[in-house]
Structure P
Amino acid sequence: MYGSECWKTTAPIDKRLEVFQNQSLRRILKICWPNTILNQDLYRRVGMTPLTRTIQIRRWRWLGHVLRMNTDSIPRVALRWTPQGKRRRGRPKETWRRTVQKDLKHHGLTLETAPQVAVDRSRWRPLAVAPSTRRREED
């Protein structure tokens with residue numbers, strides 16, 4: 001999980017992380033195939049949350065930290081930086097910034113409006129723990 005706040009996340013990456021976590025927890029608890037339990041019950045039993053949720057919270061906290069930095073600081077400049085040139089044909093690549101923009105859009109914010117909200121930590125913190133649309137509730 002080290003540095004997970006800087007990972008780009010896509011649906012396949014999220015799924016692989018959840019599968020790994022669930023397999024590991026089931027192996028630790030010695031829950032074999034015929035004796036299955038729901039993922040929600042598994043998380044409740046061990047007192048954990050899904051890794052994808054933890055990564056999302058860490059990413060949101062890091063974004064708030066970056067948005068509170070001076071406008072000329074390197075991380076804040078890198079957040080707005082767009083490289084020169086053109087991309088190859090096809091679907092655009094998923095980047096960390098696009099992942100963050102999706103999270104911001106879910107909360108009704110943009111990269112322009114988010115710094116004003118991030119300055120007020122009492123308004124920013126609850127957004128980090130608010131449920132996400134990316135998280136599937138059936139697991």
Structure Q
Amino acid sequence: MATKVLDSWALIAFFEDEPAAEAVEKLLQQAEDGRHKLLLCAMNWGEVYYATMRKISQAAAEQKAREIASLPIEIVGVGADLALTRQAAIFKATHKMSYADAFAAALASLRKADLVTGDPEFKTLEKEIGIQWLA
């Protein structure tokens with residue numbers, strides 16, 4: 001079974017019904033059907049939470065957290081996973097990207113998964129990780 005990593009850009013597009021929402025919904029349905037596994041780094045979960053809280057409210061952020069929990073997505077914690085943190089630090093040091101995005105890329109790299117995103121920050125990593133671009 002193939003594994004795919006969602007970044008916050010993909011989930012926000014889904015929740016805000018942006019043009020990429022349909023593609024994300026299809027990926028979610030395929031994961032529900034067992035066609036692939038979806039992962040989300042806890043750092044990127046936090047991005048969705050704080051973006052929603054800033055834009056709307058903490059109550060809305062809590063609602064998004066409940067919605068994410070109901071989706072067929074495995075949340076991968078950072079905790080003491082030094083391999084994940086090391087790879088994220090390497091990506092952050094060698095590419096222009098946010099630290100949270102570096103964690104999504106590191107998770108995709110370590111799990112040999114495609115990163116699902118539309119965020120142009122990841123363009124510089126196209127030769128290092130697989131990227132499934134959303135439009």
Structure R
Amino acid sequence: MTDPEMAEIGEAAALGHAGDMAAARQRFTELWDRLDDPFHRCALAHYAADVQASPAEELRWDLRALAAADEVRDRTAVAAFYPSLHLNLADVHRRLGDVEHATHHLAWAGATVDTLPDDGYGRMIRGGIARCAARMTNPEGS
């Protein structure tokens with residue numbers, strides 16, 4: 001990887017994938033305090049949300065990711081991030097019992113899904129949107 005900041009973010013994410021959530025959280029926090037570029041902050045916060053110990057902390061990082069994406073000047077650089085960012089927000093709001101915000105973010109995820117390629121990633125996010133919508137209409141099944 002030629003982007004050293006993304007490499008560091010990837011290393012922190014790898015800690016989480018390996019099961020060391022506490023180390024991943026610590027590394028993400030250190031990187032957040034050091035990095036100031038909105039693009040890198042968006043990616044960092046998006047990954048950091050996945051290793052949080054509580055839905056409330058996950059929500060905090062998901063909101064940071066969305067705010068950072070909104071600060072990126074080159075909209076094309078982050079256009080394909082929005083479906084996933086809004087999906088994550090919809091899902092965490094759903095799990096926290098905030099149906100109004102969950103519905104809002106699920107609608108945004110659906111409205112931005114056309115920015116996704118027709119590949120494995122795009123299918124994964126589209127499937128996540130469908131699963132989140134199903135969980136919202138049938139909470140007992142989640």
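Every number in this text was worked out from the coordinates using simple rules, so none of it is lab data. Source: prediction; values computed, not measured. Cβ atoms are built from the backbone, for glycine too; each structure is taken alone.
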Quiz item: Kirkwood radius over Cα pairs in Å computed as 17.1: which structure among P, Q, R?
Solution: P
Quiz item: Just checking, which of P, Q, R has the largest value of mean count of other Cβ atoms within 10 Å over residues 10-17?
Solution: Q
